[in-house]
1. Of structures 1, 2, which gives 1.5 when distance in nm of label points 7 Å out along Cα→Cβ at positions 364 and 380 is computed from the coordinates?
2. Quick check on the output: 2.7 is distance in nm of label points 7 Å out along Cα→Cβ at positions 36 and 252, derived from one of 1, 2. Which one produced it?
3. Figure out for me which of the structures 1, 2 the number 17 belongs to, where relative contact order in percent (Cα under 8 Å, 6 or more apart) was derived from the coordinates.
4. Of the structures labelled 1, 2, one was used to calculate Cα extents along the principal axes in Å, giving 61, 53, 50. Name it.
5. When mean count of other Cβ atoms within 10 Å over residues 148-155 is calculated, the result is 16.6; to which of the structures 1, 2 does this value belong?
6. Name the one structure among 1, 2 that Cα extents along the principal axes in Å, for residues 68-179 alone of 41, 33, 30 was derived from.
7. Identify which of structures 1, 2 gives the largest calculated value of distance in nm of label points 7 Å out along Cα→Cβ at positions 324 and 348.
8. For the read-out helix-only ellipticity at 222 nm (-39500 (n - 2.57) for each DSSP H run of 4 or more, over all residues; to 500), a value of -22000 was computed from one structure; give its label from 1, 2.
Structure 1
Amino acid sequence: METTQIMETIRMIEEEKLDIRTITMGISLLDCIDSDGARARQKIYDKITRLAAHLVETGEAIENEYGIPIIHKRLSVTPMSLIAGASADTNFTAFAKTLDAAAKETGVNFIGGFSALVQKGYTSGDARLIQSIPEALATTELVCSSVNIGSTRTGINMDAVREMGVIVKKTAELTAENQGLGCAKLVIFANAVEDNPFMAGAFHGVGEADSVIHVGVSGPGVVKRALEKVKGQPFDVVADTIKKIAFKITRMGQLVGHEASNRLGVPFGIVDLSLAPTPAVGDSVARILEEMGLEAAGAHGTTAALALLNDAVKKGGVMACSHVGGLSGAFIPVSEDAGMIEAVEKGALNLQKLEAMTAVCSVGLDMIAIPGDTPAETISAIIADEAAIGVINNKTTAVRVIPAPGTKVGDAVEFGGLLGHAPVMAVSQESSAAFIARGGRIPSPIHSFKN
């Protein structure tokens with residue numbers, strides 16, 4: 001590398017919060033299936049601890065050698081409904097505790113995959129896993145859960161949507177002492193992807209290798225700093241600037257991924273290009289939107305600005321790496337983004353505007369605190385709306401909301417760390433109960449038939 005490039009990378013790390021957000025090892029547990037739950041759990045623990053034994057120390061060694069911060073080391077596993085479903089267990093909390101124990105033994109930050117894929121219907125294992133989610137998340141520390149309730153190919157499973165509203169409420173109630181923190185580890189998807197390295201929605205798809213290394217990059221601060229240099233320039237220049245910086249960020253992610261892959265003897269999977277913000281000053285997607293000329297996130301023009309950002313990040317990233325995947329784009333979690341928090345607190349950003357923004361961003365309604373007395377049917381309706389955006393637009397969307405017990409609009413919920421704090425946002429007071437009670441399936445859109 002030229003001296004100028006080295007200095008630029010050092011500056012991006014030290015001044016602009018550039019980091020590798022996560023190295024995530026995906027592990028297939030299909031060979032751990034057993035009709036005896038206890039035997040299956042032992043196989044699961046043994047395989048995870050064997051394959052991931054050196055993941056954390058490898059990540060730390062790469063950090064030290066290259067000077068690149070790697071914030072999290074994580075694991076994702078085959079959706080547990082497929083594994084535990086073969087057993088006679090009626091409650092899968094014991095499987096979640098096994099995942100938690102294995103994660104703690106390996107020293108990772110999180111493990112994802114306490115998951116079910118029910119976009120078209122339930123298996124017995126799916127039904128048992130979903131009912132186990134509240135207790136599982138309340139009794140574990142590192143386990144993350146996800147449920148895919150819709151896809152462009154199948155439509156939306158409204159029975160699952162109805163149930164997930166109830167599950168979110170129960171999870172909040174069982175973790176009330178932590179302001180409903182369990183809900184921060186639960187994501188409801190449409191069009192979930194099999195190679196997502198980010199939590200809480202990561203799981204290891206059945207089409208993946210036995211084990212694989214994925215990398216999730218970050219860098220909102222780097223993008224904002226680059227845009228400061230083209231203040232007032234046309235949007236063509238803005239897009240080109242973002243593409244160039246996304247190329248550099250992705251190159252760094254690919255370097256780290258290949259190094260981890262080689263050292264661990266595990267195939268390299270993908271680089272996820274997502275701009276993942278944190279509550280730290282200078283590490284905000286909202287500040288990028290403001291740098292484009294908006295007074296605050298939520299102002300008219302926000303959706304257009306976010307669309308440009310998301311597209312330019314992907315265009316720059318795919319030129320830098322042959323294997324781009326995951327979600328890739330820009331995340332807009334409220335509690336994890338200082339600019340988003342400020343926009344909500346000043347009244348510039350509401351739930352309706354966030355929903356519009358999700359039509360063009362990487363995921364969806366993310367890390368949003370809502371009043372604790374919000375009905376389960378309202379939560380289900382929020383999930384249905386978000387799933388519809390994903391299904392119709394053939395993109396991944398998701399909902400991660402926290403009905404924080406005992407809170408009302410205007411309160412704030414403090415989670416700490418990367419999860420930050422969230423102002424409690426208003427939801428519609430009009431009832432969706434009769435709509436959600438219908439159940440059944442919303443059919444797939446006409447453009448789903450592509451064969």
Structure 2
Amino acid sequence: MVGQWSGKEARALREAKRMSIREFAAHLGVHERLVSKWEAGGDRVHPRPVNQAALDTCLARSDDVERGRFAALTAVGPVSGAGTGGHTAVRGSYSNDAELLALIDSGAVRGDGSAAISERDLIMAAAHEASDHTGRAEATNIGPSTLDQLDADVTRIANDYVHTPPMPMMVEMLRVRRRVYRLLEGQQRPSDTSHLYLLAGSLSGLLANASTDLGYLDAAGEQIRAAWAYGEICGHNGLRAWARGMHALIEYWSERPHRALALAQSGQQYADSATAAVRLHNIEARIWSKIGSAVDTERCIRAATAASEGPVTDSLHDEVGGVFGFAEAKASYYAGATYIHLGLAEPALAATERTIELYRSGPARQRSYGAEALARVDSAAAHLINGSLDGAAEALSPVLELAEDKRIAQLEERLTGVRRRICAPTYRGVAQARSLDEQIEEFCGSTPTRSLPPGAG
């Protein structure tokens with residue numbers, strides 16, 4: 001284990017794994033420029049704590065050959081001492097168990113050097129260490145109902161978020177995650193520690209989603225990298241797959257579509273459930289449509305259809321659900337946005353109308369006001385492509401009446417796209433078009449968060 005990572009150790013780990021800077025960055029879930037910065041700074045640069053954790057996990061998950069190469073690349077010289085024949089003499093250089101074990105850790109008592117250790121001292125030190133460690137391992141700061149309550153909290157938050165404004169939910173997310181962090185600072189069984197990291201990752205993912213809805217994409221990026229690191233630590237594929245998809249969306253909204261593609265595609269290796277695979281294929285299709293590749297978009301849509309037939313579920317996407325789920329209504333919403341990018345009005349109208357109907361007729365608890373509102377904006381765009389101002393105005397009417405605390409950042413960005421369509425020569429001088437444009441302008445002027453760049457959706 002590395003006490004504190006610097007650029008020197010990060011480079012040694014990358015070289016030990018025989019990875020390029022781009023491959024290593026994708027493996028850690030960071031930008032390749034960040035890895036280059038670490039390596040250029042050498043031992044003067046220390047990654048942030050969340051990236052220190054990611055490097056710890058990467059090293060821990062390396063195989064024996066890779067760890068051996070890493071050790072060779074970062075090795076310090078053997079502990080010095082007096083002796084003959086090139087061996088280190090250690091007799092009399094330890095006075096207690098801790099000092100003896102420290103000598104063993106340092107490699108000072110290998111080979112013939114072990115003859116300098118008292119047999120009894122070695123055996124008793126090993127026995128005492130086992131006894132001490134067992135005593136610590138049996139101690140726990142988690143009662144029988146603690147994890148059950150935290151699981152219930154995460155499930156409640158993930159499902160309430162789809163129909164509740166972001167800000168009050170962020171307060172709740174942060175409160176529960178701080179409780180998880182405090183528990184992780186204590187002592188618990190390894191299986192419970194892993195469970196706590198899953199909870200920390202799930203809550204970081206929820207905070208990434210909320211930060212995105214409020215227009216803070218840089219903060220969302222930090223949260224989703226933390227979620228990914230926690231998924232790596234606890235080895236939960238559902239969290240890994242979801243985090244990769246969310247990170248891809250953040251990069252997509254940040255106008256980095258090729259980076260977004262790499263993340264969505266890399267997530268598929270962790271998609272153990274049908275829902276996870278369908279979600280990632282839909283995200284990839286949406287990104288390809290923004291780039292303008294109809295062929296790749298259709299390929300991903302077909303892949304999503306095929307993946308939906310899988311019977312396998314996972315604990316995050318399917319059991320917790322809510323923000324982590326990807327039900328039919330959410331899939332239809334993604335399809336509508338994808339077809340709008342390609343300028344295909346009819347399939348976009350069919351998908352958005354399907355989304356609106358599914359949310360209208362479904363349970364109120366599962367009605368995502370954000371996805372429904374965005375689907376209505378996409379429906380308006382499709383109507384404008386078809387030359388129907390009446391249809392666009394009707395689709396937008398419920399959106400323009402949304403309460404201010406539900407006006408997520410993506411709405412203004414998408415409405416800006418609708419305004420560009422209204423300003424096209426087709427509608428120039430049309431009174432109804434001018435009126436609709438003024439209503440949208442007023443809506444956007446009162447939207448509290450306007451941090452996404454034009455065209456990001």
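1. Source structure: 1.
2. Numbers: 1: 5.0; 2: 2.7.
Going label by label, the one that fits is 2.
3. 1
4. Among 1, 2, the structure yielding 61, 53, 50 for Cα extents along the principal axes in Å is 1.
5. Source structure: 2.
6. Working: 1: 41, 33, 30; 2: 76, 34, 20.
Going through each structure in turn, the value belongs to 1.
7. 2
8. 2
Since every read-out is calculated from the coordinates, none of them should be taken as a lab result. Predicted model only: the values in this text are computed from it and were never measured. Cβ atoms are built from the backbone, for glycine too; each structure is taken alone.
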